[in-house]
Every structure is written in C-alpha cells, then in structure tokens.
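Just below sit the structures, each encoded as structure tokens.
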Structure P
Amino acid sequence: MTKPPRKPSKPLLGEAEAPIRSRPRKKRDPAQPNLLLDPMPARIEPCLALLKSRPPKGPQWVFEVKWDGYRVAVHIAPSGVRILTRGGHDWTHRFPAIAAEAGQLGAATAILDGEAVVLDDQGRSDFGKLQQSLGGRGGKLNSGASVLMAFDLLYFDGHDLTKTELSTRRHLLEGLIAPGRESAIRLSEDVDADGEQLLRIACEHGLEGIIAKDRNSPYRSGRLGDWLKIKCIQSDGFAIVGYERSTSSFGGIGRLLLAARKGDQLVYVGGVGTGFNERSAAELRGQMDKLVIGKPAVDTGRKRNAVFIEPKLVAEIEYRAWTHDRKLRHPSYKGFRDAADNAAVYEIE
C-alpha cells in the first residue's frame, strides 16, 4: 500500500496575498574583507606609442599590427554606450555599428581602448576610406563600415584595470572578445615573435607598421615608452599653412604648404602635390578658403601664386624620409585629421 505524501511541517506559502519573505540574514562578520568597486571614470587619457626606428628586443615585449584610423574609447554601462575620440568628443552616433555591437558584448560595465578603422579587401586599415565614410574633416556622416580593433581593456565589471599589468588586461579582453571574431568589434591580436621579423612581414603586406608593448606595464596616459610604434613608411600630421594655385590640378591646388612644430613655433617643412583626387581636393579647397590670411603664418620662402591660411588644419602626410635641410622627401597626402581626434602636429626635436 502506497503511503500518502508526508504533510510538510510548515506550509510553503502563507496567506495568498501575504508577501514572501526570506529569513533575516545574519550580521556581517566585520573581519570579512569587502570587495570594493571602483567608480567608472568619465574619461581616461589614452596611452600613446613612442616612435622608434627599430623594434625593441627582450622577453617583456609583445607586438601588434599598427592600425590607421581614429583612436577611440568605448564606454559600456547600464545607461548605454558612449564612444569617445582621443580628444574627448562623443562620436557614438558616428560609429553606429560599433555602438550596437558594444551593447551586445555581455559586459555590465567596461571601457575598451582601440582604433576605429575601415578595412580594405585584404584586411588592411585604410585611413582615406575611413575619412570618406565620415564625410571628411568636419563631416556629419555616420560610418557604418567602421569596425573597432580593440587592443586594451581599462575598466571591467566595476573594477579599474589601469594599474594592472598588460598581460592580465589582455587575458580579460580575450575573454570578452574572442580571437578571430568577425564583427563590428574585433580583437587586435598580439603576437609573440621577433620584432624585426614581424616588422619585415608587416611591410611586405603593405601595413603601416607594428606596435610593441611592455607586457608587464600598467596603463599610463601619455607617451611614456610603455608602448612603442615602428613604421614601415613614415606618416605624421602636419599643419597646412597655405597652398600654391594651379590651373591643371584638382581643386586648383598645385601643392599644399606644410609646417611642423619646433618648440613653441611652426617651421616650414616643404609642400605636397600628390595623393589628391577630385573629391579630396574639393574638400581641401572648401576648408582652406574659410581660413585665408594676408601674410604667411611661417616663413615659406618665395612662393609664386601662393595663398596663405591660418594653420588650423592638420593633414596626414606619408613620406619616405627627410632631406638634409629638414624638408619632407617624397610626401603624399593621405587625408585630414579631424579636430575631434586631437590631431598632433609633428614635432621636430
């Protein structure tokens, strides 16, 4: 004979309308340590790579591809996603695919450090295509084609990671963004390899260069040498101080006149007359015509048919080397650096 189920000593529920309450918790043991949460910072100044001519040697160095785009920090919080440029401008609306993907990563709170880029058919970052997708300097377009190459994790689930060594930050980042992920947010994978060999391979594949990082270093804002950049072809920002007219060139621009920074002053470093197309030249001319001045801001020597402008525009220039009199050798125009990117003008030591 089957026994009836035993009647519970206490009903699972009391009155139907009564709220369900748990038993009172015991008082916390004051000897038990607290797990403190760090407030999420509104912004973290980026760690910048110091330019070197050759890769460093030593077991503490790990390498990555150098991406050519806009440096951004992606802030993920319960209130939403924010994408901040290097200069602190909110460009969340300019990178809608990255913002949407960030909201799906599954992190309650996080700050990703990375580069927003547009990739060509061979997976290389193309700064010109990124510029076009955003509508040029001062443009208002949204770049749906942009992807984030994430290379660092500065804050995660309530904890500030900036004082933690890079190897630990990378371990946590790879748990959040799987290697090989093909989406609007991708992992910039690091490589344990000989720096010289990796640089040679990068240059053979048409990449801009490589980044070396000290795996034991914390995240320190500024250009302090924890991160180093080694380039295949030199590429830097230069102030545009004017242009030479031409009746046969796109936009009527024969050459842009360029300047670098030396101490507190700008000095003339030559001109660039290649790298323009009809669209970029028209954009250049439209921006420069708003800044025309009567006298040059720097001494450019004698120039025929020159128009001088206020040195407020920064052009990204690719070049091979410097001449003996400190002029750019074989320069080529790549595009504008937007003010929101906190574009730096090359500094002559």
Structure Q
Amino acid sequence: MAPATSENVKLDRLDRQLLHALQYDGRASFRVLADLLGGSEQTIARRYRRLREAGIVRVVVLSAPAGGQYWIVRMQVVPGGANKLAQALARRSDVGWVSIFSGGSEVTCVCRPRTVGQRDALLLDRLPETELVTSLVSHATLTQFAGGRADREWQGFDDPLTADQYAALDRARQLPSVAAGADVEPPGPPDAKLMAALGADGRAGYAALADAIGSTAGRVRRRVEALLSTGAAYVDVDLAIEALGFTTFASIWMTVAPAHLDEVGRRVAELPETAYVAAVSGPTNVMASVITRDTNGLYRYVTEQLGALPGVERAEVAPVFRRVKQAGSVVTGTRLPLPGE
C-alpha cells in the first residue's frame, strides 16, 4: 500500500475539526480533543498520526524573538538566485515563512532573532552582504492582529468549531501553574536540545522529551510550562493548505491612513481568508497573508473586502510563487515532511 500523502488522503469533518482544534491549541491532549470532538481518544490519536504522516499538519514549538520583535524581510534577488537563497534561509531555526514571489525575483521571510546580536548579524551583515541579494527592505512588526502569536489563527476552511468548543479548549489549555495562580519559574534562555525536540514535534509528551534531552519528565514539564506561560516560547501549527482545498497564498502590503490603522488591522483579522495581519514599519504599514481557494477568491478578497475598508489608500498584491518553509516546517511540493524525511 502506498504511504499516505497530502494528495491521496481524503479529509472528512472530524479531520477538519481536529485541525481547527489544533490551530487553537496545538498541545491539547488527545483526551481533551476526544471529549471536544466526539469519538474515542484512540480514534483522535490515530487521525492525528495519519494527518501528520501525510504531511498535512505539523505542530511546532518555537522560541520567541528578542523583545517579541519579528522582522519581515523582502529581498530582490539576482536572476536564478531565489531558490538558493530561500533554501539557505529555511535551514535557519530563527527564520520562518520563507517564500518565493514574482516568478523568482523576490524572496520574503520572517526573522525571529533570539538576541539583539543575532538580529544585527542577520539583518545588517549577512543578508545585505549576500551576493544573491540586490536590494532589501526590513519591516519591524509593531503589533499583530492575527496569526503567529496573536489570539486568532487562520480558520477559513470548512467545519469550524463552535464558540462553546473554543471556550472548552480555553478552559482545558490553562497551564497548571497559571490556573493555580502560582509563581512561574523564570524561563531563562531556552534550552537548545529541548527546543530542537519541540521544533521536531510540538506535541511530544514529557516522557519522550525527557528521553530526548536526558532529563526527567517532571523537570521537563516544569520547563515547558515556564517557557509557554511566560511567552519565551509559543506553539504554532503548519498546515498543507492544498489538502484543505485551497490553492492560492498571497501577501498583501497596504498603505493605510494612520487614523484608520487599528480599525483596518482588526477588521482584516476578522476575515476568514486572513492567515496573518500586522502593522509594520517601512514604506507600507500593514502586511497581511491571505489564503483563498483560487485566484478568483483572492480577487474578491481585494476588491470586495479590502476595498470596502476606510483608510486603505493602496494595496500591493503579491501571490506566492513557491512556499519553501512555513512557521517551522520545510515544504516539499504540497506536503510538510516529517523531520529526517
């Protein structure tokens, strides 16, 4: 029998609801997910493993950048240099969302440097000096309205959860130390071995993590709770959008009148097609990542949704030519391969 892939796995309502729940809480236990969605704990675990092995979903835990500051970098590249640059960026643990635009003339990525020195070395030295890059613009994220570490993730695919189900996830996902109101252990710098294990599998259990780094389950649990509850690390979920019936991924760079900036950001975040939106520094002041079923859906999003918002003075639409890496997962074709594949 051929192995499951994102092309030959047919998703049903339970699969899609499971993905919605993971988008909201990637480390929710199979017991919690089974209570939420119906069915047995074994059924939910089996569904998740099938989706992960098919390259449809990857849950990762990532280190937060220094001061919570993300940088979106747009680079114009020499002819034929886009893939080489994108692959090099994708290998960095402090870089995500690496994409090739404009038929191969532009590479964009999100940098999450863990120290100021790392930020300066990447943005001021390494990238500007790379012979493949002809020009570069760095945008600091000022505030996020959706996606990444914001409260709202992309929910534009079928079979969303109900408000009651989301409320149940909220109640279940409170970390014990936070729920009890106890003091949280200061996280300190994230442990490299622990973060590597969580980056490979963000749903790994505490016993498995302890084995991977040579510690105890209790000590690892306290460490992970401290990292997540204090914001030193966060859970992200990568999805293969094609398996959900979506083919078009685009970035939209908007110029918005300052008086309307907050309103536009919040209203764009509410649109189901929006995967990410942030106010940013630079020549444009709002950036949104959008997922639609096809280019007609993207056209309607721009003309009917963005066009109706007050204060939007200009919008540059940049369809993604090739996705090379998502938040923490390298993309191969239309699937998210497991580490080591």
Structure R
Amino acid sequence: MDGTPDGAGEARAVCEEVFGRIESAAVVDRRVLEAVLSAVIAKGHVLLEDVPGTGKTVTARVLAEALGLSFTRVQFTPDLLPADVTGSTVYDEHEGTFEFSEGPVFANVVLADEINRAPPKTQAALLEAMEEGQVSVDGTTHPLPEPFVVVATQNPIEQEGTFRLPEAQRDRFSVKTSLGYPDVDGEMGLLERRASRRTLAPSVEPVVGPGTVLALQERAEEVRVDGKVRRYIVDIARATRADARAEVGISPRAVQRVFEAARARAVVAGRDYVTPEDVKRLARPTMAHRVVLTTEATVEGVDPADVIADALDAVDVPAVSPAAGDSDAGHPSEPETEDEAPADG
C-alpha cells in the first residue's frame, strides 16, 4: 500500500501495522514508538538518548523499513567534516565539468549516530537540512527527498570526547526520548528472535511507502484543535517559563512543534481532532529537552522532565468536545485511561 489512507480509521490501521512490524524485530515500548511515529507524521525529527546496546540503531532502521523509506547511517566522529554529511562538488575529468556528489543526508531517514561526538561545525551541517529540507553547497541549494527525518542518537553517560548539542540544535528535534532496558519478557523475546534467524541484524518488510507517509503528514494538517486545547498548550509552556529552576522555558517555536506533534498523535490514534490527553502524553518527549536549567538546578540534579511534570500539574486540563473543532465551547473530554498516561522523555 502506498496511497492516501481512506479516513481516520484506515490511518490508524496503517499505524498499528507499522507498530506491529517494528515490534516483530525490536523490543521497544509502545509509547516510545508512538512518540517517534508522531514526530515522523509531524514532519519532525527524533533524538534518542540512551546507553549503548538498547536498540537505537535497530529501531531507526526497522522504522525506515516498515515505512518503505530509504535509510542511511552516519557515524559521527570528531574528525567528521560537514561535506561528509551533505556531500560536495567534484570535478568530472571525462566531462570536464563539476558535479555535485550527494552525501548520506540524501535519504528519507538519516540515522545520525552519536551526534554529539562530532564538532559543532559538523553538527550545524544538519541544521539547514532539518529545518529547511535542503542543503546548500558551494552556493547551490539541493532539495532533500521527501519525507525527510533525522533520527539522532547520543550516549548520556560516556561524555569524554563529546561536544554538547547547542540549544538551537536540540530545539530542531520534535521529540527526545529513550528506549530504556526491556523487561524480562522483552529480553527473552529478543533472544528468541535471534535464535530464529541466521543474520545478526533483524529486518522487516515494508507496510507502506513514501506516498502513504506523505499522505499521513497531510492528514495531520487537517486535524482539528479546539481553542481550549490550544490554550492548554500555551499555558503549559508559560508555566515552564515561570519555573524558578528553568533559565529558559518552552519557546514560542517549541509551542508550535508541540501543537504539530499533538495533531500527529491524533492521526496515530485514528481521530481527526486533538484531545488534552494527546498533549499530556507527548508533553515530556516534546518539551523536556527544550528546557534549559539554571546552574543551581543543574548542580542539584534537577531533571528537566520534572519541570514539565510540575507544569502539567499546575495547569487545569480543559474539558472539550470532539465536535467543538476550533470553537471555545467546552464539554467533558475523553476520560484519561492508564494507557493515556504521559510518556517519559
């Protein structure tokens, strides 16, 4: 299948099949997968921060395979140059002309592995690609394929020889989350899958293709967001700015990214409207990495996710009706279930 899903129900069915295909090859919590796929549908990018061996690379690759998208992996190292990512202009001796040789960034899904090991100049080479969907080399602009998603990874514990991601770079990621260690059943399942195949790296068959992914992205643009839900997002952001532990809270641009991710999650859930629970579920993975703590809070070991959690507690959840659309008329919202608990980022 590679076309436009017929209605919200079919969009949800597509997403569920993608989840199932990924889970057949990788042990990943469903809430993490929801956050990652929501970022893809929101035309955003993903930052996975976790210790080695938790399946970050496998998850990124099988995500691309399940979505039928091209995939490249760039190992970021201290000696990596910007041209090693974007490509460069080379001279063709036979033709006597200069031609552009595409770098690994020219793929639908680009895995920027250990992105914080490259120097800032090379990290910045991704900025234009992530924000504009293009790269500029020798004064010429080259469009990137659509859809385009960067999945970057970094190790939170091995910091020797790394370069901290600047706030501007972190803000380019719609979602930051971690895979964590699987439970006992998950690790047993991991061994069973390894025993049932002869290759070291698992792979999956595609569920859809680039056309369907683009159609899901367009469907997200049509999702309704009630005025009270919009105000809910804004109030959460303003609560983070008022927190004494935050030197910099959620920016206005970040508010837009949260809005986009919430609409994308509605698509994943098979709805054409956003609920407050969509915002709550994505609050930590979409907001926590954008909070800059004060020096005192950092020394005290405060987690930015704590700032988001307290902001959620401080802001009243609005009561809205699915039929309200963009109006301010409110009715009781959907009850929050255990599955709708906020995802950790």
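Just so you know, all these numbers are worked out from the coordinates, no wet-lab data involved. Predicted model only: the values in this text are computed from it and were never measured. Cβ atoms are built from the backbone, for glycine too; each structure is taken alone.
General remarks:
- Among P, Q, R, structure where distance in nm of label points 7 Å out along Cα→Cβ at positions 297 and 321 as derived comes to 3.0: P
- Structures P, Q, R were shown, and FRET efficiency 1/(1 + (r/R0)^6) of positions 153 and 249 (r between Cβ atoms, R0 = 30 Å, to 0.05) at 0.05 was computed from P.
- If helix-only ellipticity at 222 nm (-39500 (n - 2.57) for each DSSP H run of 4 or more, over all residues; to 500) is computed and equals -13000, the structure in P, Q, R: R
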